[in-house]
Structure I
Amino acid sequence: MKTQFHNYIIELQDHISSKLEEVDGKGQFHEDSWERPGGGGGRTRVLEDGDVFEKAGVNISAINGSLPEALKKQFKVEEGDFFACGLSIVIHPKNPFAPTVHANWRYFEMYNTEGEIISQWFGGGQDLTPYYFFKDDVIHFHENCKKVCDKHSSDFYNEFKKSCDEYFWNTHRNELRGVGGLFFDYLKETNEFSIEDRFNFVCEVGNNFLESYLPILKIRKHTSFSKENRLWQEIRRGRYVEFNLVHDRGTLFGLKTNGRIESILMSLPPKVQWRYDYSPEIGSKEAELLDILSKPINWLE
């Protein structure tokens, strides 16, 4: 399974990178291949200062080795090895009216001292972080999330949408990071779903990513904007940074497993502001976004 999924994310990285370059029209991805001390490595691709994307990253990694102490404690084991591979995407458009998007799909195996698999699972998801609220954009994103989920289980969308809202709750700010999407983790083999079923579901979500996001981007990428719109985008990006550095499991996992720091922090936007005790004008579009992010919303009801 690990070879099958690793081959899949290699192909998906190529496909998504090519499509993003096509949409941008100017920017090209810079690629770094790297090796991890202790086992494995990856292929990082970052596009910066394009016509559409201020920064976009499409990264894959496949790492292995002895479980670090932090993961031994997390999994409650004394010894063992692991393998983990995944594809991570973060896209920060230049235009404040175009939302940031994040996606990640990953696979993990854990072994005993004899090298036998004692646990394996898939995880991942995708979520949208707008700076200005457009209901049609949010509904389009969630409709695509539900469409891929429903092909595999009528329960998946509601379950993984709820998990996404809970995961991307920025606790210290008491607000959602964005308008959600899907989040799933520890998708193991069960009586109902084989590990191949889990693989097929994760691939379904990955294959639909561009359809979920690009139609939104194509509508918003050329919208005229002001310095005030840009200021708001940079302030809200600060909340994105805070979540990733304080709460995000992927970031923390990479740091705990001696991952490549440039790849781990690829998700951070290039231009960010923190204004002391900043509050938008009551009744403004900026205030509308904060109200939207104050609680989870069932977008398809």
Structure II
Amino acid sequence: MPQRTLSIVIPVRNQPDTLNQLLTAIAGQQCPEGWEVETICVDNRSTDHTPDIIRSHDVTYMLEERLGPSIARNTGAAAARGELLWFIDADAVPLGDDFLKRLVAAADELGDFGGFGGPILLPEEQRNNPIAFADHMSCWSAWHAERPDGESGFQPTSIVIRKALFDEVGGYDTQIRVLEDWDLQTRLEESRRKVEGPEAPKRPIWFVQALPVAHSARSTLLRTIRHSWYWGLPSREGWLERSGIPTARYERPWRRWLALPGLVWLRARHPLHIAWRDSKWRTVVSFPFMVITLVTWAAAVIVGQGQPDDDQFAPV
């Protein structure tokens, strides 16, 4: 019988250490029966030894000179031969050497899906770093290990998409550099309605508890502040206003600052709840850093300068 192909697409810029961990983990995976696996690393103009790390592994190396995660992912997807595309960030690692077996099994079970992914967990070696714990809970606590299977709505860091559907919706929007994954997944969910009409059901984005990845958190306060500011600047026009969050009601820019406490609380409630369930003492110790992270994000949302320039890349 002809083999099916899974294509793993990894965009990367200046992340040699975490990328090496990821590629080593992929190399140690059990290959699903009846499948072949290809791994495509798209170097988004790294300035360190990241290209050397890629070439030291048995993977396909691609160079994309144009900066941006959307562009890099589209470049990898265009070269992919697989019917399934697994996009995973260069600072994440699949957990378990049978991860790929579980991945293709989930694809067959879910059928006509928009996309799917699983829990995003803090690496064990970072759990006692209060800044890393705060950074992780502020960004990734919605995808915790105890979340039940079901519709996700949004799945960052690690997502599987059928290549035919990815091509059908036009891939990632290359004009979007922050929240580009949320934009794509919104279009994936709505794709069936474009063909069958507005009454057709959506193609859900699924959360699959059996597909956890460990995602390296930012472990210094400067890194987490830079990332929160960078991510927050486009969030008002890219996410909040499209979602009907109250900040859109403030027409005068200076009045948006009145929304600062509400924005912080909006973002803080769930992370604090999940962090407290995970570890009470870690939550207490990391609480000041979580507040700094979320206040930085909320202030950037209010300033709202939109998408970053083409020559600017995300802090990691």
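Laboratory data are not the source of any read-out in this text; all were calculated from the coordinates shown. It should be emphasised that the depicted structure is a prediction, and the values quoted were computed from it without experimental measurement. Cβ atoms are built from the backbone, for glycine too; each structure is taken alone.
Name the one structure among I, II that relative contact order in percent (Cα under 8 Å, 6 or more apart) of 16 was derived from. Before the final figure, lay out each step's value.
Numbers: I: 16; II: 21.
Only structure I yields this read-out.
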ask   = FRET efficiency 1/(1 + (r/R0)^6) of positions 148 and 220 (r between Cβ atoms, R0 = 41 Å, to 0.05) computed as 0.95: which structure among I, II?
value = I
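4.3 is what came out when distance in nm of label points 7 Å out along Cα→Cβ at positions 52 and 108 was calculated for one structure; which of I, II is it?
On the way: I: 3.4; II: 4.3.
It must be structure II, since only it matches.
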key: Origin of the derived value -0.47 (log10 I(q)/I(0) by the Debye sum over Cα atoms at q = 0.10 Å⁻¹, for residues 36-171 alone; candidates I, II)   = I
